[in-house]
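Take a look at the structures listed below.
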Structure 1
Amino acid sequence: MKKIITRVLFVVLILSMSSFAAHKFYVALFQVNYVSEKKMIQITARIFVDDLNNALEKKHNRKVNIGSEMETADDVLLLKKYLNEKFIVKVDGQTKVINFVSKEMEGDVLICYLSIKEIKKMKALDIYNAVLTQNNAEQQNIMHFNVLGVKNTLLFTTSTSKGVLKY
């Protein structure tokens, strides 16, 4: 009886470990807050660093080491350029400059802090978010917004890279 229970537990352990290894989430989270006192939009992006490095490597045909001890200044420049190409914000129809403030690692997630300055008021936000979606059909970018006291969420995928919010 003891051998049977041990074998069953061993099989369950192997199956559960293999199912977790075979399944990976392809999700990036973006939090967008409008701070009216500062006339600024603050954005926090949480992106799995391995997926990001893979996308940058495919795009530039070279090894990229964002978030590691081997990270170079060129790697960070590639990251900034990539984000500027794949993540665009328009306020009331005008494309705004997204400032890269800083970044940090939290486990295997790269957290990027971004800002858009001199936003006195807004009636509409147009978002283009194709971060990692062109490299992986399963990628989903979830954006949470807190603007003028209104909370919204948009989902961006390979087939849906644009969204509009009106205030």
Structure 2
Amino acid sequence: MISRHFWLISFSIFVSLVMALVPLPIGIEAFRPDWVLLVLMYWSLALPHRVNIGIAWLTGLLMDLALGSPLGVHSLAYSISIYITASNYQKIRNFSVWQQAFLIALFLALYHLVQFWLSHFLIDIYFLPQYLWPVLTGALCWPWIFLLLRKYRRNFRIR
């Protein structure tokens, strides 16, 4: 039987998937934070025994299917980012939220560079500096996502 905690975590990931897929005006589309990766990073820091590389891989496959990108691009990029996050969760937890935001920005930059590299290899796209705007907006959103999901986790006693 699947626990209540699994459904609550899955719900938060589902909400982040919806936020990642909601259309935005063209002028601000380039600034959209990587909601799914930010939520996955939070859960891998808070509960690394529940949200791990496997969950990141499956979520990446859902993103690939939803966006129509080549299968495995988001999966591999999410898995690499979550592996680094989950393997260092004890160190990262001891940092302040703003120091964590700086590290999250580095992980988001790694995610975007891996995603670009794979896409360039598979479908021959070229790098534009605009691809890195979500790194800045994601780092700025991290403190609020962290606080919101921590309140959610404590309110529903997710362990």
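Here are some notes:
- Label whose coordinates, when helix-only ellipticity at 222 nm (-39500 (n - 2.57) for each DSSP H run of 4 or more, over all residues; to 500) is calculated, return -24500 (choices 1, 2): 2
- Comparison of 1, 2 by percent of Cα pairs over 13 Å apart, for residues 59-114 alone - largest value held by: 1
- FRET efficiency 1/(1 + (r/R0)^6) of positions 99 and 131 (r between Cβ atoms, R0 = 25 Å, to 0.05) - structure with the largest value, from 1, 2: 1
- Winner on distance in nm of label points 7 Å out along Cα→Cβ at positions 83 and 147 once structures 1, 2 are ranked, highest first: 2
- Structure (1, 2) behind the derived value -0.60, -0.68, -0.94 of log10 I(q)/I(0) by the Debye sum over Cα atoms at q = 0.12, 0.13, 0.16 Å⁻¹: 1
- Structure from which 3.9 was derived, distance in nm of label points 7 Å out along Cα→Cβ at positions 27 and 75, options 1, 2: 2
- Given 1.3 for distance in nm of label points 7 Å out along Cα→Cβ at positions 91 and 107, calculated: source structure among 1, 2: 2
Taken together, the values in this text are just the output of simple stated rules run on the coordinates, not laboratory data. Note that the structure is a prediction, hence the values are computed from the model and not measured. Cβ atoms are built from the backbone, for glycine too; each structure is taken alone.
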